[in-house]
Structure 1
Amino acid sequence: MNTTFPDKQSAREHVWERLDQEKLAAYPFPPKGRIPNFKGAKDAAANLFTLEPWASATRIKVNPDSPQRFVRAEALRRGVEVYVATPKLVGGFMLLDPARIPVDAIYKASARANWPQYAVPIALDDLPHMDAIVAGSVAVTKDGRRAGKGAGYSDLEFAILRELGHPPCPVATTVHDVQVIDGVPTEAIDQHLAAIATPTKAWLTGADPADAPTGIDWSRIDDAALKAMPPLQDIQNRNN
């Protein structure tokens with residue numbers, strides 16, 4: 001079956017439908033309209049940490065979505081600082097610090113619902129340079145092209161770090177094997193994935209992190225987005 005798509009939305013619809021019809025999705029349901037959780041997400045997370053630089057990282061940024069909960073938990077078990085962006089960037093960034101989380105509470109702390117108890121807010125100026133990043137995905141290609149759920153938050157988070165002077169950083173994702181497709185178009189704001197992990201395997205794509213966008217494309221940011229996302233307001237004020 002050829003799974004090359006003319007646009008990202010077609011790729012998303014294909015993946016969401018396949019996860020649903022083949023009963024490969026995991027809670028929350030339905031998979032459509034979100035970064036879908038999937039059966040085997042824990043194995044995919046374990047496979048990711050067999051690759052460098054994730055295997056030896058001391059601090060990583062991970063998206064807040066359900067399938068990457070296992071990535072957050074595995075990182076914390078390894079003593080890795082986990083930085084997370086709050087959903088839609090409304091609350092900025094937070095830190096899950098393994099030094100402050102009891103070992104028996106790590107899995108609980110990895111769930112977004114429990115961050116008020118376990119995570120601490122981090123100001124933009126206090127965000128350290130990351131060793132690696134993990135993003136959620138709806139569809140990916142073997143060579144690292146990615147389609148998120150369509151809101152653009154992951155790309156915006158990458159851009160914020162670059163605006164703050166952070167160097168390019170390799171980005172990985174964890175997905176089910178059926179989320180790996182043959183082809184999907186990309187845009188200038190897209191950062192290609194350096195690594196992909198599924199429940200059955202993990203690989204480096206060869207994508208160069210230095211090819212990523214160097215900052216925020218302000219032409220895509222409207223007044224409503226500025227008002228809703230304090231980090232964007234902060235960065236815009238610095239630039240003015």
Structure 2
Amino acid sequence: MLSTSQMDDYSDEGYVFVPELLPVGDIRAVIAELPELCALQRPEVIFENDSQTVRSLMNVHTYSTAADKLIRNPLIIDPVKQILGSDVYVFQCVLNLKRAFTGDIWQWHQDFSTYLIDDGMPANRLVNVLIFMDEVNEFNGPLMLVPGSHRGEAIKNDVDDATTSYPIRALDNSQVASAVEVNGIVAPKGPAGSVIFANTNIIHGSASNVSPWDRVLISLTLNSVENKHQGSSRPEWVVMNNFSPV
């Protein structure tokens with residue numbers, strides 16, 4: 001569970017970083033499955049623009065027993081229940097690979113904008129659980145967040161489907177600059193098993209990975225069972241329609 005100080009940080013800053021939260025053995029079990037998972041012929045396997053490097057594995061927990069075990073760990077489920085004050089279900093679970101030398105950018109964006117516009121999400125009662133599957137350092141494309149930016153409105157930009165292989169409601173440069181001028185940027189770094197709990201309205205993004213080190217990360221989005229999404233326009237291999245509590 002999160003301490004009072006950590007809960008305050010989450011409320012004020014829109015995120016809290018907990019280093020070395022999850023067992024390394026559970027992390028390694030998922031990493032060991034990656035060659036097999038990346039070779040699957042499934043729509044959930046998303047490639048970078050080079051058509052060779054796997055960018056993301058959508059809802060990886062539905063076809064990886066190791067990933068399914070990892071995301072059900074009470075060390076991450078219980079703090080999210082604490083934040084939201086209710087039971088939760090898996091709305092989405094994406095493994096982003098950010099491969100060495102070839103992992104592309106994730107443009108600056110707010111996840112909740114997509115959930116609101118495209119997925120029929122009633123309210124921002126979700127938490128993104130960002131699990132470090134590798135060591136994250138300053139060189140391998142760490143996730144960057146704009147502290148406090150979760151307090152603003154969800155910015156309803158059009159979908160950018162040209163910059164990378166994955167369509168996203170990216171923010172424009174002026175929107176990012178304005179937010180950063182007020183709040184700055186942070187980029188939590190730490191060993192595998194570290195976790196960021198983040199408000200889904202926080203502005204975040206990451207640079208390309210030109211380092212020789214992978215930066216694999218699981219983005220697990222948990223939603224309150226009292227806040228079920230209604231009529232997503234995206235396919236079920238992108239957005240889960242299983243509302244069973246975890």
> For which of the structures 1, 2 does the calculation of FRET efficiency 1/(1 + (r/R0)^6) of positions 36 and 108 (r between Cβ atoms, R0 = 30 Å, to 0.05) return 0.35?
Replying inline: 2
>> Given a value of 39, 39, 36 for Cα extents along the principal axes in Å, calculated from one of 1, 2, which structure does it belong to?
In response: 2
> Which of the displayed structures (1, 2) returns the greatest value of relative contact order in percent (Cα under 8 Å, 6 or more apart) on calculation?
Replying inline: 2
> Which one of 1, 2 has FRET efficiency 1/(1 + (r/R0)^6) of positions 28 and 52 (r between Cβ atoms, R0 = 25 Å, to 0.05), as calculated from the coordinates, equal to 0.50?
Replying inline: 2
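Identify the structure, out of 1, 2, from whose coordinates distance in nm of label points 7 Å out along Cα→Cβ at positions 140 and 180 was calculated to give 2.3.
2
Where a number appears in this text, it was derived from the coordinates with a stated rule and is not lab data. All figures in this text were calculated on a predicted structure; none of them were measured in a lab. Cβ atoms are built from the backbone, for glycine too; each structure is taken alone.
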